[in-house]
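We did not get these values from a lab; they are worked out from the coordinates using the rules stated. Every value quoted in this text rests on a predicted model; they were computed, and no experiment measured them. Cβ atoms are built from the backbone, for glycine too; each structure is taken alone.
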Structure I
Amino acid sequence: MGCFASKNADTKASRAARWRSTGIVALRDSKLKTFPDEILELDTSVRTLDLTHNRIVDIPVEISKLINVQRLILAENLIERLPVNLGKLQSLKLMNLDGNRITSLPDELGQLVRLERISISGNLLTSLPATIGSLRNLVLLNVSNNKLQSLPESVGSCFSLEELQANDNLIEDLPSLVCNLSHLKSLCLDNNNVKQNLSPGFLMGSISLQVT
């Protein structure tokens, strides 16, 4: 048994060394139920974290230690909420939370000023925080297949936005400031209850816009 334990320890050590050298931590389909402590111990070394398709419910507040993470992929888990100190991940450029059980996003989301792509489709969101308007570098926002009844006016301040995917929600009205999104190329609103006339005139500033 001692030899087995030693071998297991060596395996963990070598894995941690590989993660530290590459900056990439990938534990997809690993049947995880909790967020691994060994990842948190890597702190500033992590650039990409992929925990797709596990059974993780909670994201620990200590995730704020991963201050250099740029890609956070937590799709297909059982996550219900995000810690408020998520906003400390100031290097984050991509966040994928598709296929979880998240009902709301913390206001601190707006602190992720380098964020370029966020996908949170297939959750239970009923609203988005107004602070989302602080994400001036956001290129893609995917909130499809949730329970959203509206989008915040502040989304019109996401001036870099090119794709807004909001299919399969309960949206009735679009915020008037959407017309400020001059870089918008794709606005996806299939299977909603939108009452506005989404003719090209509604979004005159979005020259390349395709509405679906």
Structure II
Amino acid sequence: MCNLFSITKGQSAILEFTRAMRDRTGNMPPLPGVFPDTTAPIVCNGEDGVRELTMARWGMPSPKYALEGKKTDPGVTNIRRTNSPHWRRWLGPANRCVVPLTSFCEYDTIDGKKVPTWFARDESRPLMVFAGIWTNWTSVRKVKEGEVNADLYGFLTTEPNSIVGPIHPKAMPVILTEPEEIEVWLQAEWAEASALQRPLPDDVLRIVARGERKDGEAAM
């Protein structure tokens, strides 16, 4: 499962690629390493229907069974079973989002060690987006933080393609690379949008780096 990605393109590039009309992010720095429960940009439909770029914490609310005996909910980063009642409530256009990225990481095992392996469209790291969902939620994510209200997001996963599969055979993120796909994900009924939960074609993804927990300088 993908628990690390990079976004090093600026706001103007994200706005153009996703056709977002409003920017709520302020001064957004490059994010060469985005980890679970940290804040990152997402694009979603605002309450007035205007598409907007905003910030949210990575990790959707966990199902109740996963929280039994626990005092905190750090959130679910990757979502596979969209037929689950827990996730179905957020599958409509009002709660769908896309998450900009320039590369994402899976961990390979080499000589018994976990080695970060970064995937992108090519070495120039052009923009892509994860197909995600988001919600506003009140919970305790960290004991020291106490109860907080926050916008949260996660993204869908699917079967891996032949590029990701040798590194992570169980799943890969659902990635969109074309503006038309973004339109469908953010606007269409679920019967149509759900068809996008599929592996990215092999010829539009490659390994671009190994060994670093951030992927920034080469993408700037």
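Here P(r) over Cα pairs in 5 Å bins from 0, in percent has been calculated and equals 1, 7, 15, 20, 21, 18, 12, 6, 1, 0, 0, so which of I, II was it run on? Label of the originating structure: II.
Each of I, II could give relative contact order in percent (Cα under 8 Å, 6 or more apart), but the derived value 11 comes from I. Looking at distance in nm of label points 7 Å out along Cα→Cβ at positions 133 and 157 over structures I, II, structure II comes out largest. Source structure of the calculated read-out (mean count of other Cβ atoms within 10 Å over residues 53-60, 21.1) within I, II: II. Looking across I, II, the calculation of distance in nm of label points 7 Å out along Cα→Cβ at positions 45 and 69 that yields 4.1 traces back to II. Using the calculated result 2.5 for distance in nm of label points 7 Å out along Cα→Cβ at positions 85 and 101, pick out the matching structure from I, II. So the calculation was done on I.
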